[in-house]
Structure I
Amino acid sequence: MSHSGTPISHLSTFSCIRCGLTASAVAPSGLPRTHCPTCLAGRHGRCEARTHPIAVAVQRDGTWMLIQRCTGCDRLEAGPVASDDNQLLLIRIAVKPLAQPPFPLEHLAQL
């Protein structure tokens, strides 16, 4: 079922708004897919603009969620990470804050 309660067929597909990949609308878990498994971009339901992956959050139960920002309205959305999502891109997004802190890394040596 989709979030609106409308059933989604396992045969349903969509074309990625960013990379053009044709992907299943249903993730391997059986949940509706919220983003492209290759580039992790999505489409914001309200304004139909592209969403850009900006972060990964981990829920209490260990489930990873992909945080996306809409390029049209700047709203943030979260969707579950699927087992067939681009693992390298997910890790790059997850470690980016550690690789680019808002302060010089040399300050850590003084602590």
Structure II
Amino acid sequence: MNENSLAKKGRPKIERAEYKHLLKAKHRLPTDLSILNIYGNLKDGSNSDGLVTTTSARSLRYLVQTSNVKISYQEKQITGPKAQHSLLHYNNLTVNHLIKEFLLH
């Protein structure tokens, strides 16, 4: 891990085939979009949630902001042991609160 980073405008410096595929398909996004991107960082030196790197998670911003979409985009990082990938959506009060606030506004 830690082999990739984001360029100045948020595009990943290393683009895997899956990301390139998403870039080609971004024109298919809905025309009005609200995104809450919650990602984890275990703070163990991996810069990941154990499965997805923070760089990969944060590269979503570039993908959607370079499309012709009216977008509301928020990014929230969860840190520590409860930021493990499978725990981000399993009874995580912090994540539940972020989702609730996002949906109510």
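All of the numbers you see were taken from the coordinates with simple rules; none came from a lab. Only a predicted model underlies this, so the values are computations on that prediction, with no experimental measurement involved. Cβ atoms are built from the backbone, for glycine too; each structure is taken alone.
Details
- Origin of the value 14.8, where mean count of other Cβ atoms within 10 Å over residues 24-31 was derived from one of I, II: I
- Answer label among I, II for the case where distance in nm of label points 7 Å out along Cα→Cβ at positions 64 and 96, calculated from the coordinates, equals 1.4: I
- Looking across I, II, the calculation of Kirkwood radius over Cα pairs in Å that yields 15.3 traces back to I.
- Relative contact order in percent (Cα under 8 Å, 6 or more apart) - structure with the largest value, from I, II: II
- When helix-only ellipticity at 222 nm (-39500 (n - 2.57) for each DSSP H run of 4 or more, over all residues; to 500) is computed across structures I, II, the figure -3500 traces back to I.
- Label whose coordinates, when distance in nm of label points 7 Å out along Cα→Cβ at positions 48 and 72 is calculated, return 0.7 (choices I, II): I
- Structures I, II were shown, and Kirkwood radius over Cα pairs in Å, for residues 16-55 alone at 10.5 was computed from I.
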